[in-house]
Structure I
Amino acid sequence: MRSPVETEQLQVTFWGVRGSIPTPGYETSRYGGNTLCVELRFGDCDRTFIIDAGSGIRRLGDDLLSRSGGAAGQSVDLLLSHTHLDHILGLPFFGPLYRRDTRLTLYGPAISPDDRLEQVIGGQLCYRYFPVRQVELAAQITYVDLREGVYDLGDGITLTATYLNHPLLCMGYRFDWQGRSVCTAFDTEPFRNLFITDPADPAYDAVMALEGEQAAREADHRMRLFFRNADLLIHDGQYTEQEYRSGRSGWGHSSIEQATQAAEAAGCRRLALIHHDPMRSDSELDVLARHYGGLRSVSGLEVCFAREGLAITC
């Protein structure tokens, strides 16, 4: 139960929910064909938080400019889970970047001293790939290289960042504010033992196999603590379990069953499945939503399949 002072709402709006590549067309028009972009609004706090800059960020940028009515002083916090193309390809088309009164703080995982966030984004915004260079952007941009940890973002908002299981260094984010919590795990899959576990294999090493099992268990336990009691978990659910087991293990994406199990184990209230497979049509997603969606009777978890325009209030 919320305390009497917790009257403001945390609203999450989905602007892009597709994985891997944009998929425009009549077969994807209801759930949407734009790649990942999610907006968080914290009550009357005069700040905008965006997670990922997939193709969906273009429409969000236009909407932000429309909301402001031309007023000066747009302040935007943009957090990138990682810099794979489908999560950043919309950034050059984000309208507020081209206004001098925009103050953009751009966060992302620190890959290495030689691959800082500002340099990675600069590689995208160059004449080889786009007609506007990074140095020509009008907005005031501050780059923040994140590592695992807890950060005070001001206005009572706490950010927890943790590493996920993806081929490129990738971060999940947890926002805590006024007793509410929203977690993201956009591109990830369960941790697993990477060492040989078959004693009959000539390369089998019992010590390494045991350490691998322990490391995987500890990593999954860390994720349960990260998701613990979240009001909303937005989790990768690109595949069904059958699809995942038919050669997609190790690709850095989860099955719907894995995401649901993780949410239930952590005691989450709601689960929004995201990063829909680009080959999945609206009608196919409808079938999955009927089978996997809704209220789970034992755990009380509410499961939905994210679609563009969906707004969830916590």
Structure II
Amino acid sequence: MATVTHFPIIILGSGPAGYTAAIYTGRANLSPALIQGMQPGGQLTVTTEVDNFPGFEEGIQGPELMRRMEAQAKRFNTHIISDLVNQADLTEERRQGGPFRLTCDSGDVYTCDALIIATGASARWLGLESEKRLSGYGVSACATCDGFFYRGQEIAIVGGGDTAVEEALFLTNFASKVTLIHRRDALRAEKVMQERLLAHPKVHTVWDSVVEEVLGDPKAGGVTGVRLKNIKTHEQTTLAVTGLFVAIGHTPNTALFSGQLDTDEAGYLVTKPDSTATNLSGVFAAGDVQDKTFRQAITAAGTGCMAALEAERYLSEQAGHATRI
């Protein structure tokens, strides 16, 4: 039978932002609840080596980093809930004067006085079986996370927008050759960035082409190449690379809040300047769900901390107001 349970504060999402928010609110004796969502641990659970998170001299596996964050959150009495929210009633009209109300797939309902949204953003993939099979074994959607591992190697990147061009240029700091694959015959990125890319001696471009298959074996060294198809001539070619970066954009996980919280043109939650506060009082956003620029574990954790501190201050002010009344 479905139950209704109230917590002073609920955190949605279990990536670095969510777990950091849980640690800080837990240390503030707020007895937070964290609803893990569809992918407990977030995108880092599909990342093999995390080499740029401070405090781990030899690096750490993504799933292990998230396991440690969860354990730390539990140590500060965070209630971990393995469920997925499918309805959020946040506006005054929808909650009818009551607390924020969250309904989960299980049918259970959770209410709270303050809410931290850390649902992240999902990378857009090509949709290939081979891409999924080799994810974390040479296939990546984050150049700044994984570029370091391809020092002196030949790699490829798919995309044609600002993100693809920026990441291709970043990858030239490590790779001996970067091949940019684009399905059209011209880039969509801003002209200055295009000029920098096309003039770079390490960059090679393949136009009018799509990736048909990622070649390699996760048990035998990972990616060895990609099979390409020219969409105009239908000619198929094989490109030998040891890494493939997919840079065709991200989709913020904000559909749940449509019509209730302000978003930008790309769907990311809008927060106030120098704050994690959204347009609804008592609702805060942290991590990749509101950050389309950096998308790093450490910056997500930082905004998770900010959201926790702001939520704590909000609850304190609400309690003080109630006492004065």
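Every number in this text was worked out from the coordinates using simple rules, so none of it is lab data. Treat the numbers as computed from the prediction; the structure is a model and nothing was measured. Cβ atoms are built from the backbone, for glycine too; each structure is taken alone.
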Across I, II, mean count of other Cβ atoms within 10 Å over residues 52-59 reaches its greatest value in structure I
Working back from 12, 29, 29, 23, 6, 0 (P(r) over Cα pairs in 10 Å bins from 0, in percent, for residues 60-147 alone, computed), options I, II, answer is structure II
Re distance in nm of label points 7 Å out along Cα→Cβ at positions 180 and 292: value 2.6 computed from one entry in I, II; matching entry is structure I
Computing semi-axes √(5λ) of the Cα gyration tensor in Å for each of I, II, the value 41, 20, 18 comes from structure II
